[in-house]
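Please treat every number below as a calculation from the coordinates, not as lab data. The model shown is predicted, which means the values in this text are computed figures rather than measured ones. Cβ atoms are built from the backbone, for glycine too; each structure is taken alone.
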Structure 1
Amino acid sequence: MNLEELTYKVIGCSMEVHNVLGNGFQEVIYQRSLAFELAAAGLEYVREKEQDVFYKGNKVGTRRADFIIENKIILEMKAVINLEDVHLAQAKNYLVAYDFEVGLLINFGNNSLQYKKVYNNRK
């Protein structure tokens, strides 16, 4: 499955979760629900995968992406009223840290599901 098809499928799973739950829950509720939808769609995923972050070759910490899907895309989830630039920056930083080409930033906290495709500018 190419990246376009995969992102389309993940967005569809996310829409199903938002249609059933609506907005107003904590992020962890959406994470757990999305895990059910991804599995039902036959997608392989890892939740909360930890990744080292380096600065000039020195490990300076770790980060955890909400989902790594099919070992091809990173999914960062939010449950806020509106996405802000800081959320987009976080998603882009994960792409660089994990060395992935494409990611999704999805917000379940708004009345309508919000999503953005993000790209690793270093790829």
Structure 2
Amino acid sequence: MRAGLHITTSTEEVVVGARITSVLGFAGFGVHAPCLVVAVVAEPDRVGWAYGTLPGHPECGEEAFLLTLLPNDDVLFEVRAFSRAGVWWSRVLGPAGRAAQRWVTNRYLRALTPARP
């Protein structure tokens, strides 16, 4: 929620095969982005997951979110993604669509930053 997306999931835990839909918008109107979890990482110093987009998502591709605990106790957050336009209107947006993707990724990063008092 801190990233500004409304999320619905088919399971309480992140597992391969879970369906996730994120919505960016207000009052039920917005861009719906359905996805399927395709991988889960659960290692002692590294956790995360990856999803692939489903029909109806504005993009066609995959995105991974990984958190790694570094030896100095810092945490590294990685977002890895590749995609192409998935619907006609995202093709029309061209470079503006890529800018929107960067904007959402930056919101993910801000959501992980501790709130200041």
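Quick check on the output: 2.2 is distance in nm of label points 7 Å out along Cα→Cβ at positions 74 and 106, derived from one of 1, 2. Which one produced it?
2
Work out which structure the value -6500 belongs to, where helix-only ellipticity at 222 nm (-39500 (n - 2.57) for each DSSP H run of 4 or more, over all residues; to 500) was derived from one of 1, 2.
Values: 1: -12500; 2: -6500.
Derived from the structure labelled 2.
Between structures 1, 2, where is relative contact order in percent (Cα under 8 Å, 6 or more apart) highest?
On the way: 1: 23; 2: 17.
Comparing 1, 2, the top value of relative contact order in percent (Cα under 8 Å, 6 or more apart) belongs to 1.
Using P(r) over Cα pairs in 5 Å bins from 0, in percent as the calculated read-out, with 2, 11, 23, 24, 21, 11, 5, 2, 0 as its value, let me know the right label among 1, 2.
Numbers: 1: 2, 11, 23, 24, 21, 11, 5, 2, 0; 2: 2, 10, 17, 24, 22, 13, 7, 3, 1, 0.
It must be structure 1, since only it matches.
For distance in nm of label points 7 Å out along Cα→Cβ at positions 50 and 98, which structure out of 1, 2 has the highest calculated value?
On the way: 1: 1.6; 2: 2.2.
Largest one: structure 2.
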